[in-house]
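What follows is a set of structures for review.
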Structure 1
Amino acid sequence: MTEESVKTSGKSAAVRTSQEIATRALALFSVVGLGLGADRTELLTWLRDENLYAALTPVERALLTNKAPTRQQLKNASWQSEALLVLLWTLEKVDELPPPDTECDTALFQQLLPPYADVSVKDFIQSAGRRSEKALTDMAEKILKLHWQARQTSTHDTVDAEEINVEIVQEWHRAINWVIGYEGLAWDKVTTDT
């Protein structure tokens, strides 16, 4: 496979609506919060009070109801902050993504998302905007190429490894693939094919 042959092809379902993306972002925010040390009981109470518990995926629900998650499960949850950043970019809450070797600043989430930001869950979902389908597919193509380059680096040393963090780009890829409906897969099943 050459870089030029990398495509975002595959069976795609409809691009997710702004309300679907906003709801997914809020559910994911709770998962990221757990990974970063937030109180599990408080997260579950907030999710239930805001009618967001049903928006959790089966994997997320299992994690959040687990009274003793492993250190690795929490680390994996915190890495999903990169996917959350892409969802916020999709919703036009973030102007651009950082360089692909730079972890996102998770403090940004509290500025943008309820319950910390000055917006209710209902208003956050109902007023959500979304970038154009062209902008989304262009970003999907860009992220796919970055992910392909990162994987090539790990197997062939063909690209400067300092420029792309494969863990960051894989989370970006997962999120944008879900947004564009790649293969029509649910969040827990989304693939990051290169």
Structure 2
Amino acid sequence: MGHSLTSPEARLSQGFYLVGRVRRAHGIRGELVVETLTDEPDAVFASGRRVFVGSAAGDPVQPSRELHVQRSSPFKGGLIVHFDGLGDRNAAERLREHTLLVPDDEVAPPGEGEMFIHDLVGMRVVLASGAPIGEVSEVFELPQGLMMEVRRPSDTVMLPFDERTVTAVDAEARVITVDPLEGMLD
């Protein structure tokens, strides 16, 4: 395809990336079970790093609340994270279902030939012949892989973002070229 996708972090319009979701408190010392939403959880949740608290929808809470990672360790596909200032279960429980955000200037840019998944939104989708299909309106991360919701003038279709369907991605021109299986556009 020419481009690989990286970091399922979602860029938010407020200048933050969504990097985690607090699932619940863990234990009695203020630790949290965090679902990571980044390709680099070890870097984002390293000791001393800072994150900001977001609402369940991903909006930064007001007034802004900054947390500093004291320590983190792997736990059931996510992490157990202890932040400075969260000393007990009650304090941790108040963050249940909140999101964790990182300022966009603290996220490493994609490498050569890579792009963030959220950058697919708004890209034009065309057939190999150049015939337009529509525009990516949303990207879904499903167990079977990434799916692009493509908005056409009269409806929407779902196309997989995989090697069989996507033949080229031109990040500069913001164009995704596809060769979908027969019937996918019906």
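What follows draws every value from the coordinates through simple rules; no lab data is involved. Predicted model only: the values in this text are computed from it and were never measured. Cβ atoms are built from the backbone, for glycine too; each structure is taken alone.
When distance in nm of label points 7 Å out along Cα→Cβ at positions 21 and 149 is computed across structures 1, 2, the figure 1.5 traces back to 2.
Tell me which of 1, 2 gives -1000 when you compute helix-only ellipticity at 222 nm (-39500 (n - 2.57) for each DSSP H run of 4 or more, over all residues; to 500). Only one of 1, 2 returns -1000 for helix-only ellipticity at 222 nm (-39500 (n - 2.57) for each DSSP H run of 4 or more, over all residues; to 500), namely 2.
Work out mean count of other Cβ atoms within 10 Å over residues 117-124 for each of structures 1, 2, then name the structure with the largest result. The maximum falls on structure 2. Relative contact order in percent (Cα under 8 Å, 6 or more apart) was computed and gave 21; which structure, 1, 2, did it come from? Attributed to the structure labelled 2. For distance in nm of label points 7 Å out along Cα→Cβ at positions 77 and 133, the highest value in the series 1, 2 is held by structure 1. Out of 1, 2, which one gives 9, 33, 27, 19, 10, 2, 0 for P(r) over Cα pairs in 10 Å bins from 0, in percent as computed from the coordinates? Answer by label: 2.
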